[in-house]
Structure I
Amino acid sequence: MTATEGSGAGARRRDHPLFVALAGFYTGLAVVILIPTAYVAVLGAVFGRETVASLVPFVLLVLAVPVALAAVPRTRRFGLYMLLGMVLTAVVAVGVAAVVLWFLVRSGG
């Protein structure tokens, strides 16, 4: 039985055109927030500070996931929206940090 043949409400929701886009975008958002945090926390529990600092750049390998998903035709749309969610989350975080830093420098605090 395929999703289009299913009689349940879940099958109808998964067929909606926005389902893949929203799922991909929010997966990208969650990946940017959760993966680096969990990666550093686990490394910090196992290794010392110097080792953790040297291994942190390897978290960038998580960027290969949406690129690989975008390369496969069946998952291309999900992968592109996941990459969009990751990029926009990073842009917003950097933008907010820049504004906060600007206010702190401006106010002298």
Structure II
Amino acid sequence: MKDIDSSRPNSKLLTPWYRRVGNAVFETMYSALGDFCEPDRWAGIMPVVGAPVGSGESSYALAFIVALTRLAETKPWVTPSGILLVIEQKADKVYRELVSLLGERAVAI
């Protein structure tokens, strides 16, 4: 999250309120990852984070993606996998941000 926060001018993503949103995003994405790793426990529920526009949920989702990708690149016990991120707006901006954090080899459209 620090890499993302520091790359944005006047960002407030590390304040206590945004961190609470970030914790909710982490728990949701970690749960979805657990469902992927253990398909027998999947109950057919799509995890969703409900938060107001501009509350940091997309930014924290990006941080999770970056962290998981970096972990998979450095730890042999982490199975490389993919993450699908559905974005309605600003897809090009998000793509460029992910490329700046992970490199072109790790990001695809």
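Throughout, read-outs are computed from the coordinates displayed, never taken from laboratory work. Just so it is clear, the model here is predicted, and its values are computed rather than measured. Cβ atoms are built from the backbone, for glycine too; each structure is taken alone.
One of I, II was used to compute helix-only ellipticity at 222 nm (-39500 (n - 2.57) for each DSSP H run of 4 or more, over all residues; to 500), and the answer was -25500. Which one was it? The read-out comes from structure I. Suppose semi-axes √(5λ) of the Cα gyration tensor in Å, for residues 17-80 alone works out to 22, 17, 7; of I, II, which structure was it derived from? The read-out comes from structure II. Comparing FRET efficiency 1/(1 + (r/R0)^6) of positions 73 and 97 (r between Cβ atoms, R0 = 35 Å, to 0.05) across structures I, II, the highest value is found for II. The value 23 for relative contact order in percent (Cα under 8 Å, 6 or more apart) was derived from one model only; which of I, II is it? Source structure: II. Given 2, 11, 20, 23, 22, 14, 6, 1, 0 as the derived value for P(r) over Cα pairs in 5 Å bins from 0, in percent, which of the supplied structures I, II does it correspond to? Only structure II yields this read-out.
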